[in-house]
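Next up, some structures in structure tokens.
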Structure 1
């Protein structure tokens with residue numbers, strides 16, 4: 001398989017808490033969660049149904065505030081280490097420590113009361129005091145692990161409890177990706193440790209940590225490839241065809257080895273696919289995608305259901321940098337952009353025009369108050385500026401920051417540049433290398449602090465942002481919250497909007513959440529931190545995953561659909577007849 005991006009931070013899963021590595025090629029095939037979503041039902045009808053993976057079952061009590069998971073027994077990591085509740089406990093508290101004890105360490109969700117948690121160097125020292133402490137903890141270690149005043153605690157070797165500080169209806173959706181993925185804590189402790197607060201051990205960037213999945217990583221060449229091999233001791237190797245059909249992500253796999261190559265040039269990927277050098281490739285350029293469409297008998301490609309692309313696509317307007325920190329300037333910009341032009345010329349019409357931050361996957365929270373979608377109206381944009389006494393030509397030049405090598409990003413930036421010039425703005429497009437592009441983005445506070453480096457305009461979606469959890473709260477938490485760990489490119493937050501964000505994790509009353517988020521939606525529309533374009537129907541927005549017809553029968557995709565893993569789930573790829 002050929003992809004177009006090398007994973008940020010290599011193969012180091014200790015970065016899961018900060019929602020990288022991205023793209024997460026080894027999702028499910030190497031590292032598995034407690035539960036997943038029924039991919040078939042989700043794709044077909046948008047139905048969210050959770051299925052067990054490393055948990056055999058779970059229960060929720062106390063108004064969805066206490067969740068108890070019973071774990072599979074006789075499961076080992078690919079190096080032979082035992083998987084149990086103690087290892088799982090170590091996973092999650094290690095991520096908490098690596099976040100520098102952030103309240104939003106759980107993928108930006110502030111759902112745990114960490115006030116009674118005392119996890120630091122002394123606990124880590126105890127965890128690593130023997131070479132099997134996380135498998136067979138001593139009395140002192142077990143007392144810490146079973147301390148029920150902490151939000152995550154064990155009640156035995158195969159049972160773990162999560163205590164939330166308030167009701168959260170969508171808790172299971174946070175396990176489907178990133179922080180829900182389980183790794184071998186004991187191996188980490190025996191091989192240099194997790195690192196320091198805010199600084200994960202970088203040795204694991206190229207030295208993969210064992211997982212419980214059907215594949216293990218057997219080779220890594222930075223910026224070149226990651227190689228996978230089937231794990232003979234995989235706990236699901238003897239599952240029946242019926243069991244696999246009911247939960248495809250448990251599939252032991254159909255290929256003995258898989259290589260995912262990092263190939264930055266789109267033509268090179270398409271050529272490799274055409275000649276049979278690779279079986280699945282990302283095809284995403286304006287030059288090559290029409291060749292796929294023109295040869296339907298030769299190529300097949302992935303399309304997404306109408307409700308998909310959980311993350312909305314658009315342009316982020318920096319609310320912390322002059323002059324886009326002026327509300328009237330942003331209001332004018334969002335009405336000066338020709339969205340239909342972008343959809344037709346950049347996305348070949350393969351996009352659902354829609355607003356944000358919510359997606360159509362959660363209709364009960366989507367477009368509340370009918371105030372999310374902006375309409376192209378340059379006359380109205382000019383009038384907004386006049387009413388505010390603003391002459392756009394006097395504001396200096398706006399910078400639209402994009403990632404070099406992303407033709408879709410450049411194409412969108414060029415259209416926005418011309419549209420804004422028509423109403424008097426001066427815009428320059430700055431394409432920077434991928435490592436430089438990513439380096440200035442991060443949490444809400446990071447984006448506010450780095451406002452000058454980010455520039456006035458940047459691209460939301462595509463190579464800039466993707467959702468991290470399968471919940472209706474995720475777009476709100478990521479895009480418009482002051483606890484966002486990734487995604488709030490606009491550096492935007494207001495008390496009204498934060499009240500909506502907080503409501504998802506503080507009440508199970510849907511009507512109350514809807515009321516608060518209706519107010520928030522109106523505030524977002526007024527403040528215009530994003531110019532929403534819509535939801536792409538293609539996996540790569542301007543292209544998709546492509547294979548030669550007949551070589552591949554089927555595969556499953558990342559359960560949050562929109563970019564956590566940009567390749568197929570490796571173990572679910574079924575060869576063609």
Structure 2
């Protein structure tokens with residue numbers, strides 16, 4: 001084992017050994033410090049910390065490469081209190097791996113708040129009538145756009161036409177031939193000249209974000225067209241479609257026009273003039289104003305043959321990311337936020353052996369997340385916060401094995417809280433069974449335990465607290481999930497009963513309530529597809545929302561096994577009533593003792609330990 005020594009008479013680092021490399025004694029070799037006031041030319045000691053996490057990772061990488069004495073018990077990268085602003089994701093590579101006995105620990109200093117941020121502070125506000133106005137500076141040499149804005153740590157409202165969603169206008173007609181959506185003229189009259197206005201359209205279990213191209217008023221109605229690619233997707237896809245019928249026409253709201261900036265707490269960004277407008281709340285003073293600049297903060301990425309291994313994140317807050325697809329291409333999702341790249345109706349339908357006929361085709365993409373993990377083993381998050389985020393919080397994308405997400409808080413997130421597993425690769429039609437030749441592609445063995453999910457899905461209402469697709473051996477245990485727009489936990493994918501790569505998943509002891517805030521065709525716990533060995537037990541699902549504008553006020557459930565769900569045991573779950581759905585299920589499901597009769601101990605034990 002190589003042992004190297006730091007130059008003793010120099011405060012600045014001087015490296016030497018053949019190519020001038022000097023390191024400190026073994027006590028330094030295990031701890032590398034980082035501080036917002038540090039310098040990357042420092043040696044990484046507590047007295048002389050690094051400035052960036054990327055520099056510390058590189059130093060740790062070299063310690064492992066040179067097999068320096070003192071790393072037997074792991075390398076701790078310790079972040080001192082403060083905010084670390086990123087201009088690109090932190091890349092964690094296979095070379096940054098630890099071992100089971102000697103992990104790489106990325107730790108926020110105990111008792112101090114450590115924030116990895118994609119945000120940029122906006123200063124120099126000036127009063128203009130009722131509004132405050134500020135110039136948005138370039139970021140990293142370029143003008144920026146964004147879809148979120150936080151004032152004093154609270155998300156402000158992007159200017160929209162309704163403050164109360166119960167007052168959303170309703171569509172009149174969906175013209176698929178001419179690619180026009182007809183709406184009341186009075187609903188869109190004010191934004192006829194708005195250059196970048198958007199419509200957010202409610203459709204059963206998903207919402208579409210549509211960039212408005214034109215508005216043509218004809219009497220008391222108006223025909224609205226949209227830009228591509230979302231226009232083509234919106235009018236061609238069969239599911240979900242806007243509702244047209246007596247009393248059920250789909251609602252919508254309008255956003256991103258200065259003409260709509262009329263309520264305290266709202267904001268508008270003029271991307272042509274680079275000015276940000278904000279309507280302050282009564283008596284509000286701006287102490288801190290933050291806009292997001294990037295979509296992803298941390299990217300852990302290896303391969304099946306060379307994974308990233310044994311990296312632990314502890315006591316860290318991941319904060320202030322954006323989500324730009326709707327501004328650039330619109331956002332037309334199928335379910336759980338997975339957006340469509342192509343979709344159309346089939347005539348005649350496809351006959352599928354042992355499955356219902358298939359009347360549509362669809363291919364999907366996956367939205368951004370603040371932290372992503374792929375090609376990795378044993379990547380862990382302990383006591384971390386995921387907050388103020390533009391789309392998903394944490395995403396184990398593919399090829400991940402083991403790991404644990406424990407005692408974390410997911411809050412104020414636009415899309416899904418936590419995502420894991422494939423939701424069909426981009427080139428695989430989403431109703432086809434996913435059976436990869438190399439099963440290492442399948443996410444397996446992740447434990448999601450004792451976490452809080454609250455105020456997630458607050459922009460894309462079709463998202464969920466925990467979205468697990470094609471996964472195996474997952475354990476979703478003792479989490480608390482509330483204030484979500486759609487379902488609490490969604491497990492499985494594929495809409496067919498074929499035996500695929502999903503099996504042996506456990507959903508136990510979760511406390512799910514105040515869900516379905518905006519969308520129905522919903523459940524506290526929802527499943528898709530065949531999952532042999534999967535058990536859903538001892539969960540407490542209760543207190544659902546009842547918004548008036550959902551497509552079917554009766555189509556909500558506590559537990560819901562949807563199309564193809566097979567070989568799943570649903571046992572001893574406590575719910576307020578026996579309101580469950582078993583839709584187009586396959587064989588082998590077992591339902592036992594679910595409902596209000598379940599022992600009170602399930603309520604007492606469910607949820608997060610504080």
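Comparing structures 1, 2 by FRET efficiency 1/(1 + (r/R0)^6) of positions 130 and 234 (r between Cβ atoms, R0 = 30 Å, to 0.05), which one has the largest value?
Greatest value across 1, 2: structure 1.
Given structures 1, 2, which gives the highest value for relative contact order in percent (Cα under 8 Å, 6 or more apart)?
Going through 1, 2 one by one, relative contact order in percent (Cα under 8 Å, 6 or more apart) peaks for structure 1.
Assuming 16.8 is mean count of other Cβ atoms within 10 Å over residues 362-369 as calculated from a single structure, say which of 1, 2 it is.
Matching structure: 1.
Could you tell me which structure in 1, 2 was used to calculate helix-only ellipticity at 222 nm (-39500 (n - 2.57) for each DSSP H run of 4 or more, over all residues; to 500) as -7500?
Source structure for this number: 1.
If Rg and Dmax of the Cα atoms in Å, for residues 122-409 alone is calculated from each of 1, 2, which structure is the one that comes out at 21.5, 66?
Structure 2 accounts for this read-out.
semi-axes √(5λ) of the Cα gyration tensor in Å was computed and gave 38, 29, 21; which structure, 1, 2, did it come from?
1
Each reported figure results from applying straightforward, stated rules to the coordinates on display, with no laboratory input. All values derive from a computational prediction rather than experimental measurement. Cβ atoms are built from the backbone, for glycine too; each structure is taken alone.
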